[in-house]
Structure 1
């Protein structure tokens, strides 16, 4: 069965292609009574959108959400919520010359081998356009998590190519087009991106996403581990090639005495585990790091083959992000929020009657 859905109790199904008439999603299993209106989606969809600055693709989409079902008199009813966003600025002609060529690093080759047919317009289903609906679904999850548990989900770009923040200030993240936590480096980033765009090449990026206020106890001990499902959710995002929880690969060089997060009545001494122990939330901040590859669609010529197997040179025209990771923080936030809401509902279903068994550890 095709996997266009994710989640267990909170089930999200997305549909649509980059250059089709519309994209959409169905959110099933959402509790009733959540206030929800079309304008609730505007902020996060604008944060994810292309065309806001010269540093992203210049495709300009309205991204206006139509609520087709599941909401009555401004509140969710508990029935499936269907959301639709119409595509208004597709330029399919940009892809006419490469309809029979395989772009290196893209999904053209694999899609054709899987389905025997592919949509070359903007990558079709493999386009980052699909993530619009993940962000829309995430708006619902974030509202519910904040209202019921006070959970806050936030993200920033923590690396672009070889550039890393000189300092870390969450208050700076939303004040610049890069979701960058060091306001003093924005000019340096702009110069880097201008040079990158002029060269016709692209760069990768790292996104740090964090959830604050998650209570201890969410997650499952074996096959439904919270960190495993977070990793799977992040890896399902277009262009993601790696995910770390907490210290991640840095734990390879740590000793056990350094990596373990010591506890005292005053709280945890560190958070190398990233807020998850044994697949279950510890109450500490959940810290996730996500690696995005450089954009594969380039105007620089490259060697490839066509459908007949002949060697050809491919040049991708059209509108593309020189660094797709710059628009990824809202997407990563949405996926983390959706996983957390699903696990909160699963925990409530089985363990709602389990009382607190120890005093709460500060920070956990």
Structure 2
């Protein structure tokens, strides 16, 4: 089997990057690295593994037009799959799997989030090729784990078991830990960060759904029957209307005794919140990270982002300050993970124009 398909998951809202990230222009459509928008960078990286004509992207209807424009034709319009509503990664991957099986036949799916930063793209490609080969030869689901470099509390973890060459058995997926547990994970050497990158055959994906998530499998079969017909859009809407929301990690992979992980180091960061901007932007001698028109005097460990107007700060430490045309965010850097609460509060107050 030499059919390899790249699947980009691009349906997230990126609310921890509010006010820059919005529903119609979420994090994956931002140029945080200073090079290109994140979704386009992801497509370019996956094209090292398989040709552009084998790339698919799953997003939601609200973001689809903006995503298509950002990709500038790198992924054909008919391979941008639209979800009517967000139902987490299980639904997203299932939709891609049934579509590819119906239209292209079986193959290995390389599933990656649209909004991760990768420093060493050559090593990234090498690791993914190894994962593709393993998934192709064994039929096992494979995920990529990132060797941790600090006790991160903003990432999920994978607990690893016995080694099989460069791969190890997955024992458990662990949600974001507190600082004490993260320290323990780092010291043990048996934990890696969960990158959200999954490699497995399309046929294996659906077989796992059939056994472990039969309700979602039945919904996906309703879509499968309509793929390529005028009824496809309506079938997707009907299937999603009653579908539960669950991640593929929790719904499938942690219940499989054959899931493998390959530990890797290629300068990965999910840049999930403002405090992580330093992973892709160089800090000054005082630990400050700045983008745009900024002026920081006697400041330390502060992130300042300007989209237009000058952002000036004097004598502050450990803050995040973000300016956009219609909003300003100020919060302690160690609470950057909680910025999504602001978006939730705005929604509750009916201030949809700011979301």
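Identify the structure, out of 1, 2, from whose coordinates mean count of other Cβ atoms within 10 Å over residues 284-291 was calculated to give 16.1. All intermediate terms of the calculation are to be shown ahead of the outcome.
Details: 1: 23.6; 2: 16.1.
For mean count of other Cβ atoms within 10 Å over residues 284-291, the value 16.1 is produced by structure 2.
For mean count of other Cβ atoms within 10 Å over residues 164-171, which structure out of 1, 2 has the highest calculated value?
Numbers: 1: 12.2; 2: 16.9.
Checked 1, 2; max of mean count of other Cβ atoms within 10 Å over residues 164-171 sits with 2.
As an exercise: distance in nm of label points 7 Å out along Cα→Cβ at positions 20 and 268, calculated from one structure in 1, 2, equals 2.2. Which structure is it?
On the way: 1: 4.0; 2: 2.2.
This figure was derived from 2.
Since every read-out is calculated from the coordinates, none of them should be taken as a lab result. Please read all numbers here as calculations on a predicted model, not as lab measurements. Cβ atoms are built from the backbone, for glycine too; each structure is taken alone.
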